[in-house]
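What follows draws every value from the coordinates through simple rules; no lab data is involved. From a predicted model like this one, the values you see are computed outputs, not experimental measurements. Cβ atoms are built from the backbone, for glycine too; each structure is taken alone.
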Structure P
Amino acid sequence: MSNERHTIVVTVNGQRYAREVESRLLLSDFIRHDLLLAGTHVGCEHGVCGACTVQLDGLPVRSCLMFAAQADGHEIRTVEALASPQDEFHPLQQAMHDAHGLQCGYCTPGILMTMTAFLDAHPSPSEPGVREALSGNLCRCTGYQHIVDAVLLAAERMRGAR
């Protein structure tokens, strides 16, 4: 197996990083082990569960399916970037709390990263639209209804703030 190394420059949560990485290093491992941002969870390691979802240039991607070298020159946003610098929750984080949209929390970072991108693109979503956008994120605890309720509540609150 090749131990080829690449120098990459990425912006993660607004901070620029230049690192040398092995060709086969997964983006999820780079985020968790090199940058020490443990909010990105690794579940299935096959791109099925969505726990490792981050935003790459504003779009949700499975970080377990990408190599860190593929992120060279791109902007990455992880769940750590959602709260404000004053530690105020993002409206979706607050709505997840208020609507009881989480239980064990393992899937929550991936859901937050998927759904914040969705809400940016769809500020007035329908329940079927939310369910479709959420379909790539698995949750074994909640049954999804409270998550859907939380996304709709966040959308309502975010529209009111504009």
Structure Q
Amino acid sequence: MIKNLYLLRHARAEEKASGQQDIERMLNSKGLQNATRMGMNFNKKKIHFDLIITSPAERAKTTASLIAEQIKYDTGRIHENAEVYEASIRTLLRAVNQLKEEWNTILLVGHNPSISYLSEYVSNSEIGDMTTCGVSHIQFKKLEWKEITEGSGQLISYEYPDLLNF
């Protein structure tokens, strides 16, 4: 069975206000627009997710919700994983390794630098610093989630809002 992992950096957020916690930062208008456009892109390509996982940060949750709305994914089924916020690459990889085998297509919404690092680590590809609302699609053939490790996947695409022509 083929596994498809979509690793997405949250959309652009507002600068941190005085006294505001980082986890509370909201998307700015560009971020709201880009997350919606990325969801439209998934919908246009008929990509559907068995599970959407997000960091508990407001900017990540909002990104995940806007994408879910565009692909008609029940926003109540979005799984918040506290470990994704400020995660190391090892922590993110552990979250992937713990996914249920019946799920084949996953969207993980997280933060840089770990989301970029994980994309490069599992695909042995040079992506660089993923832009806000950038998404890498990595495919794993004949592997279970628990077997995913360094270089075990193939980078299928890396997209970001400025590449979308709508």
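So if we calculate mean count of other Cβ atoms within 10 Å over residues 58-65 for every structure here (P, Q), which label has the highest result? Don't jump to the answer; show the numbers that get you there.
Numbers: P: 19.9; Q: 24.0.
Sorting by mean count of other Cβ atoms within 10 Å over residues 58-65 in descending order puts Q first.
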Computing relative contact order in percent (Cα under 8 Å, 6 or more apart) gives 32 for which of P, Q?
Q
Out of P, Q, choose the structure whose coordinates give Rg and Dmax of the Cα atoms in Å, for residues 42-129 alone equal to 13.5, 38 when calculated.
P
A value of 0.75 was computed for FRET efficiency 1/(1 + (r/R0)^6) of positions 18 and 50 (r between Cβ atoms, R0 = 35 Å, to 0.05); which of P, Q is the source structure?
P
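Given a value of 37 for percent of Cα pairs over 18 Å apart, for residues 10-81 alone, point me to the structure among P, Q it was derived from.
Values: P: 25; Q: 37.
Answer by label: Q.
If mean projected area of the Cα convex hull in nm² computes to 9.0, which of P, Q did it come from? If you can, show how the numbers build up before the last one.
Numbers: P: 9.6; Q: 9.0.
Checking each candidate, the match is Q.
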